[in-house]
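Take a look at the structures below.
No lab work stands behind these numbers, since they all come straight from the coordinates. The structure presented is a predicted model; accordingly, all values stated were derived computationally and were not measured. Cβ atoms are built from the backbone, for glycine too; each structure is taken alone.
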Structure P
Amino acid sequence: MAEALLRHELGSAVRVLSAGTRPQPEVAGSALEALKLAGLSADGLYPKDISAVIHEEIDLLVTVCDNAKETCPVFPRPIPKIHIAFHDPHGEPLERFIQVRDDIRARLVPAVRQTLKL
C-alpha cells in the first residue's frame, strides 16, 4: 500500500520501488481493495524480494516494519534511511487494511516529502 500511496501523493517527483525481505506470494486482496476504495491504482503491484531492487539508483530507503529494519541488507552504496513502523494487517479484516492505509498516508507520505525536501 505504501508504494501505491507514495506514487499517488508524490507523483512524478519520485520513482517508487517496493520490495521486502520476506515478501508474501501475492499482494493481499484486502490491501488491493483498500487502495481501490480510496481511488488509488494498484496496477503493477506485486511482491518483490529486495534482490530485485538492490542495484537500482535509490535516494532514500524506507522501512515500514521492524523486521525489515533489522534484516535489510547492505546496499552497494550508502543510502539515507528512514523507518516508520506500521501494523501488518495480513489476515485481518478489510477495516484494518483501511486503517493502515490511512496511517501510511498520514505519517509516511509527509516524512518522505520532508526527507526528500519535496
Structure Q
Amino acid sequence: MAHELSHYYLHKEQILKAKFSSIEEWIDFRQNIPEEDINWFESQADEFAGSLLVPKNVLISLLEKERSKIEKYINSTDCEESHEHAINAVSLLLCGKFEVSHKVIETRIRKEKLWHELGFI
C-alpha cells in the first residue's frame, strides 16, 4: 500500500493527466511507456515507501543495538561476502519490527549507506 501511495504522492500530476475510458485504452497507454520510465517510477515509489515505513533514524538505532551481533557475525565469517551475509541476517532479524520484507531493510541499509555510516566497513 505504501508503494502505491508513493506513486500518488510522487507522480500525482502524471496520474491525473492520464484519462482512460476502457481497459483497452489503459493497456495501450501502458504498453507505450518506455521500460526505463516505468523502472524509474517504480524505483522512486520503492524508495519513498521504504523511507516512510523504515525511518532512517529508527533503523540506525536498531542496527546500533545489534552492533555486537553484526560485528561477531562479520568476524566469524572468512568469506569475502561476510558483509553481504551480515546485511541479509540483520535484515531478517529486523524486518518484523517494521512489518516489511527483509528486502526492504536490505535496500534501506544499502541506499542510505548505513553499513559505512556505522563503521562496519
* Structure fact -> Re volume of the Cα convex hull per residue in Å³: value 102 computed from one entry in P, Q; matching entry is structure P
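Taking helix-only ellipticity at 222 nm (-39500 (n - 2.57) for each DSSP H run of 4 or more, over all residues; to 500) from the coordinates of each of P, Q, which one would give -24500? Show your work: numbers first, answer last.
Details: P: -10000; Q: -24500.
For helix-only ellipticity at 222 nm (-39500 (n - 2.57) for each DSSP H run of 4 or more, over all residues; to 500), the value -24500 is produced by structure Q.
Ranked on distance in nm of label points 7 Å out along Cα→Cβ at positions 24 and 104, which label among P, Q comes first with the largest value?
Values: P: 1.1; Q: 3.9.
Once distance in nm of label points 7 Å out along Cα→Cβ at positions 24 and 104 is worked out for each structure, Q has the highest.
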* To do: Can you spot which of P, Q the value 25 was calculated from, given it is relative contact order in percent (Cα under 8 Å, 6 or more apart)?
  => Q
* Structure fact -> If distance in nm of label points 7 Å out along Cα→Cβ at positions 64 and 96 is calculated for P, Q, the one returning 1.6 is structure P
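When distance in nm of label points 7 Å out along Cα→Cβ at positions 8 and 32 is computed for each of P, Q, which one produces 1.6?
Numbers: P: 1.6; Q: 2.7.
Going label by label, the one that fits is P.
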